[in-house]
1. Ranked by distance in nm of label points 7 Å out along Cα→Cβ at positions 12 and 100, which of P, Q, R sits at the highest value?
2. Assign the value 0.8, calculated as distance in nm of label points 7 Å out along Cα→Cβ at positions 132 and 172, to the correct structure from P, Q, R.
3. Out of P, Q, R, choose the structure whose coordinates give relative contact order in percent (Cα under 8 Å, 6 or more apart) equal to 16 when calculated.
Structure P
Amino acid sequence: MDAIQTTKHSTIEEYLVAEAQAAYKSEYYDGKIVAMSGGSPLHSQISVNTTTALKSRLRGRNCTTYNSDLKVQTGNVFVYPDAFVICGDLEYYKDHSDIITNPILVVEVLSPSTSRYNKTGKFMRYLQLESLQEYVLIEAEYPYIEVYKRQPNGKWLMSPYRELGAIIELESIDLNIPMTEFYDEVKFPEV
């Protein structure tokens, strides 16, 4: 989804009250409420393909796939990832059953307007999650996926996948998924 920035400074409590009553989704970044505009059909298609590929392979494994209907909280940030995986029990932000704090894997589908932020600022926020082991960025304009893996020393290793015939290795959830499944029936824009 694309973001529409607001200028008013709000507290977390003000954001949570407003979000519970709103007819649209907003994310919260250190005092700023950012309204989310609708995504494109291409973004939606890739997001559905992603959650489908993850869910079908995780059946019976005590790991569950979630979509952008739930928020993830990290520090003073509340965001709606395109997809994420929790292994074991859900951990909630305070008493909010719609805000999760312990994803092991987070996926963002990139759009031209969000690509830079997802690769920098949002990733920096996700790094604060002790549970997070992998961060996956899926390009929507052409076939390209980056998988960032937390190493035992705390550093992150990025693996790029450029060919549709590639197998995407997701070590945190012990899965290998053909890249073609993320892009199933996707017609890329003409460049």
Structure Q
Amino acid sequence: MPALVPPVVTPGSLSRLPQPHLDAAGLTLRPWQPTDRPTVLAAYTDPAIRRWHSRTMTDDEARAWIDTWPERWRQETGAGWAVTDPCGVVGQISLRRLALPDGLAEVSYWVLPTARGRRVAPRALSALTTWSFTVLGLHRVELSHSSANLPSCRVAARAGFTAEGTKRGEGRHADGWHDMHLHARLRTDRP
């Protein structure tokens, strides 16, 4: 069925680009590498990451998780970056759901315990959002988190994401269903 409006971002626009390294105010966002596997594996043993992302990983699953990102980039279904500082990987950020024709992406992120409190997530989120608007051409970037996850609410606010509402019972976690806060930025919003 033909669309009555042109796509916001033409399919093929992402896959034609090499995945960039992004500067994030003293941090670097870079594509995942096979050598990052031990860090990913360790991240998913952290109680906070496990709680909010509702998963754990084996060594093979961590390898597979890293290996999926290049294909997701080529298929334009997602994009993931390791967030690094001079000492190594301190977190991750990704465009989990990507709908180029609609100009829309959803972001997820986590930060390792040793890097928390340094505003790693808001810096990474701001850099990725800026790239998503200025280079990729998206119209909207959104994120949602459990209403009980107050640090994620602060990350969204610090990165200029407007709180838009609560999605009742939308997120299933190990302790049951959680209401989820929805935040978003539009390309037309002030940074």
Structure R
Amino acid sequence: MSLTPSNMLPLGTKAPDFELVNTIDNTMVSLESAKGSKGTIIMFICNHCPFVKHVNAEISQLAKDFISKGINCIAISSNDIENYPQDAPQFMKQNAIDQDFIFPYLYDQTQRVAKAYDAACTPDFYVFDKDLKLVYRGQLDDSRPGNDVPVTGKDIREVAQLLIQDQPIDVTQKPSIGCNIKWKQEASTTK
């Protein structure tokens, strides 16, 4: 597994729009329909990455703690399923059920959404305010597989709480680290 950091999209960037299929119920979900009244957390994840598996329980709990407070969560998988079939939509649905995800788990078949967000790794986290302006990008917390730091979601939880309270967010942010997004062969040459 390669250690790939976030690309750190510039703060203030407007969230790129999308409409993707929700693998959980086969409905189309747009950013506009899924955004939160106070903020939106967009996570690029997948099924097979050990870094994502390490945080699945926390991102499930994070959504349960914040959706009722106006912070919605959206997960997107953009991996090439031809070379990584375990990340295919039917397995995404099963993973969402197993992890008790209460948020959409969307499939980015063309990988256009990952490119629009300049996503680099799984997991990669983006937090947008109520106006869909980027206020945070980077890590969930300092925990990584094997480093013995507990998974708490500290970094994202602090940002979500500040959004709810309409407080300023520190611009000093740490990139996420994880497996690289599995780009399709033709996509990697045009990326």
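Bear in mind that the values in this text are calculations on the coordinates, not laboratory data. It should be emphasised that the depicted structure is a prediction, and the values quoted were computed from it without experimental measurement. Cβ atoms are built from the backbone, for glycine too; each structure is taken alone.
1. Values: P: 1.9; Q: 0.9; R: 4.1.
Comparing P, Q, R, the top value of distance in nm of label points 7 Å out along Cα→Cβ at positions 12 and 100 belongs to R.
2. Details: P: 0.8; Q: 2.5; R: 3.2.
Source structure for this number: P.
3. On the way: P: 16; Q: 20; R: 33.
Clearly, the read-out refers to P.
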